[in-house]
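*Asks:* The next part holds the structures, each set out as structure tokens.
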Structure I
Amino acid sequence: MVDVTAKAETLRHATATGFISMRPETLSLIVQGAASKGDVLAVARIAAIQGAKRTSDLIPLCHPIPVTRITVEFEIDGRTSRVACKARVETFGRTGVEMEALSAVSIGLLTIYDMCKAADRGMRLESVRLLEKGGGRSGHWQGD
């Protein structure tokens, strides 16, 4: 692990996004609440939050971080037959929360896959990426 002892505690935040593509019939199951495992997006939201909170358990050299806020949003795009996930994570600490935001998105999308795989094993997780981060010595960064 990187030594963060000398770093100042500051408000830090990160936002990540990604999406899962699927067949239109699978998206319809999600929208109608008809998936056999239940309310897909509600379960995926809780899973995403847990994923952010447990990032240091999953990624060996990540610091355990006292997360102060997590928001997870899903957006359904019927035209492209996909569900986008966006997560924002905040903390007041010595190191950033980029990995927590990326983990939240990944776990949220993987949960959608798990809950719908009986209907569609061809779903694809795509474009998981960091959108923005702020706080700390490196300041603000925003992606494309």
Structure II
Amino acid sequence: MKYFKDINGADVTLSFQENAFGPEPNHVLIICRYHGKWVLTDHKKRGWEFPGGKREKGETLEQAAIREVLEETGGQVQNLHFIGEYEVQDENGTFEKRVYFAELEEIVPQKNYFETNGPVFIEGDILREVHKKHYSFIMKDEVIRLSLEHIK
């Protein structure tokens, strides 16, 4: 397990094992690639980040991941791979997220991208970009860096 603080000062624990923190998490984060590019979403409040969100009643985590990618980017998931899970503890409580890596087979434009402005495509080393202001705080902690290293 890896331990660190996120940009907001919350305690974060990252594990590359399923159900590392007990029961399954209810949130997902999906690191996406399409034709050699990283696929992010432009969240209306937080900025550029990988797609993700909360699973709906009756959904598996895999179904939630596929749905979130489609809703936020128009991406059709071809392959979905488990990466890890992380737990965040702050003054508001604790929550866990499961991290997946998705290879997309197609991007289908959507009429509504829900909480986002749609997809953003990044070429090259995304870690060189995440310090910029238009990136979400979610992209700026060790979860993303360590997950990308794990994917390699």
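*Asks:* For distance in nm of label points 7 Å out along Cα→Cβ at positions 22 and 118, which of I, II scores largest?
*Replies:* When distance in nm of label points 7 Å out along Cα→Cβ at positions 22 and 118 is computed for each of I, II, structure II gives the biggest number.
*Asks:* Another question about this same structure. Of structures I, II, which gives -10000 when helix-only ellipticity at 222 nm (-39500 (n - 2.57) for each DSSP H run of 4 or more, over all residues; to 500) is computed from the coordinates?
*Replies:* I
*Asks:* One of I, II was used to compute Cα Rg over 2.2 N^0.38 Å, and the result was 0.97. Which label is that?
*Replies:* The structure behind it is II.
*Asks:* Okay, moving on. State the single structure among I, II that was used to calculate relative contact order in percent (Cα under 8 Å, 6 or more apart), giving 40.
*Replies:* The structure behind it is I.
*Asks:* Output the label of whichever structure in I, II has the greatest value of mean count of other Cβ atoms within 10 Å over residues 30-37.
*Replies:* II
*Asks:* For structures I, II, calculate distance in nm of label points 7 Å out along Cα→Cβ at positions 70 and 102 and state which one comes out highest.
*Replies:* I
*Asks:* Out of I, II, choose the structure whose coordinates give semi-axes √(5λ) of the Cα gyration tensor in Å, for residues 6-77 alone equal to 32, 13, 11 when calculated.
*Replies:* I
*Asks:* Looking at distance in nm of label points 7 Å out along Cα→Cβ at positions 94 and 134, point out which structure of I, II has the largest value.
*Replies:* II
*Asks:* Computing distance in nm of label points 7 Å out along Cα→Cβ at positions 14 and 110 for each of I, II, which one ends up highest?
*Replies:* Ranking I, II on distance in nm of label points 7 Å out along Cα→Cβ at positions 14 and 110, first place is II.
None of the figures in this text is laboratory data; all of them are computed from the coordinates on show. Fair warning: this is a prediction, and the values are worked out from it, not measured in the lab. Cβ atoms are built from the backbone, for glycine too; each structure is taken alone.
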